[in-house]
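Colleague: Following are the structures in question.
Bear in mind these aren't lab numbers, they're just calculated from the coordinates by the rules spelled out. Here the structure is a predicted model, which means the values were calculated and not measured. Cβ atoms are built from the backbone, for glycine too; each structure is taken alone.
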Structure P
Amino acid sequence: MTGMLPGAAALRVLAIANQKGGVGKTTTAINLGTALAAVGQKVLILDLDPQGNASTGVGVAEEARHLTTFSVLSGKAGIATAAMPTLVPNLSIVPANSDLVGLESEMMLESNRPFRLRDAVAALIAQQRARPTDVPYTYLLIDCPPSLNLLTLNAMVAAHAVLVPVQCEFFALEGISQLKDTIDQIKSTLNPGLEIQGVVLTMHDARTSLSKEVATEVRAFFGPKVYETMIPRNVRVAEAPSFGKPILLYDYECPGSQAYIRLATEIIEREQRLRAA
């Protein structure tokens, strides 16, 4: 699975991860997925957080989540079967609910527990190759829970790369080195192809010196891995999930929407450079 990049029948798997909560992981998964879909990619979000916020944020009601990421990880359904369409053309989601909470203890004694999601993704890729007339997914975005648990481990073992949202607030860098160590450890043991695709600065407030200082520190730590695009602190972005809509549908003209479109463009350009290398 390593080394595959977008192209004919290829699927690029990005885990959106940071063990800190409230940094914009789910917001990034929803709105980046929407922006990628808007520029012609076929995108699948895989909600791996038991809170199911990504599912709510794209308008999938709790009672409509008949097949979930729990169904996928427990072997009851494949990813393609569990995927549901959203309000956004070319954007689907495998939803989540609180069933995921019990998964860790259920899998504790199984030797293949870090590879459950990787195997499910491999099956999806095989399905896409077997059906060349279908339009394949080009991006799978995994919305990870805010901890380095078995679910996040599954995401990183299944992913080609990790996208790290970092909040422009005090303590933003706390835990970043731990996350990088975790990624390096998984790369050396379970997934040799794993890379940091990029770091996105979220909740940036250009008016405050703190936001500027955090942005400078993150850029010093990660260098060119940090995207130029920063997601601004924007009340419209915060409001959108309560209406079950990505920000691009809720308020296309607001600064948050425009930032996610720029971020999607930047990510695609980075992916194209990787493919050409």
Structure Q
Amino acid sequence: MNPSQPIAGPAPLGLLLSETFLYCKAHWQSLAVGVAVFGVVTGLMGASLAAKTGDTVVRGMDQMGIDTDRMEELSGRIEAGDETAMAELETMLAGQFDGMNDEQMARTIMGPVGGMITEMAPTIGVGIFVSFLLSLLAFAYYSLVAVEGKDVAGTLSRTKSVFLSLFGVNVWATLRSFVWIPILGLIPAIILGPRFVAAPLIHLMEGKGVMASVSDSYRRTRGYWPKIVGNVIVAAIIAIVTMMLLNVVVSMVLSAIPGAPIIANNILSQGMMAFMTVFAVRLSHTILQHPRS
């Protein structure tokens, strides 16, 4: 990572944002590969999960005696702006249970609903676990690009060797932040969490262990809590607004292609994650360069 030009104190927000954009531009190939790969994989997984759960819901509704073809037609009309379709849908659903008492209605609904939950739970559980692993891999990849600036092959090679240790850094920082919630509430997490922002950078640049990296981050960010929180919030707002605007445009363009909007949304989310990771590294670097006693 190329350090900032020497200045009297930590780099201001405007300079950090500028450095982040320039760094992303200089290393766009490595970042783009990560964004594309992780975005497509998570998008395909999300589309597959949505299709499987959708099929399960349709079967459950069929078991309740609901005309799913009619419901799909009405849903399409509602999306197209047909004001009468919502009333027709409400009438159809209300008529489905005419003549039933509360007990009969409960049996009609709860049986299929219980079956849907039982069938979907393993799929959703596996999806959550795989998504968690992919997010950790993506974070490790983007962190290495942000810190070391290697090409794709070099970054992938390093990702394999530091993935577990970076995972440990994140877990230990999370525990240090949130373990106090049952005892002292959320306030300690808000106070402690931002102070661990530099732990990944310390671990990768200085080769310190998991616990030492987290402890050093807390010690060396003393007095910088307002800057860390304020800068991250502003950068996150910029990234989120940009992603939302792009997502609207992309969704309109790709709306006719099944599954494409989901994949595009995941790619944009990965782009935001990559940008925020680079920004966090730049922010951590300038703070570590100007420690306060």
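Colleague: Which one of P, Q has Kirkwood radius over Cα pairs in Å, as calculated from the coordinates, equal to 18.6?
Modeller: The value was obtained from structure P.
Colleague: Of the structures labelled P, Q, one was used to calculate mean count of other Cβ atoms within 10 Å over residues 121-128, giving 17.1. Name it.
Modeller: The value was obtained from structure P.
Colleague: Work out the source of 0.15 here, i.e. which of P, Q gives that when FRET efficiency 1/(1 + (r/R0)^6) of positions 73 and 217 (r between Cβ atoms, R0 = 41 Å, to 0.05) is computed.
Modeller: Q
Colleague: With relative contact order in percent (Cα under 8 Å, 6 or more apart) as the yardstick, tell me which of P, Q scores highest.
Modeller: Biggest value here belongs to Q.
Colleague: With helix-only ellipticity at 222 nm (-39500 (n - 2.57) for each DSSP H run of 4 or more, over all residues; to 500) derived from the coordinates and found to be -28000, which of P, Q does the value describe?
Modeller: It traces back to Q.
Colleague: Given a value of 17.9 for mean count of other Cβ atoms within 10 Å over residues 41-48, calculated from one of P, Q, which structure does it belong to? Please list the in-between numbers first.
Modeller: Working: P: 25.9; Q: 17.9.
The structure behind it is Q.
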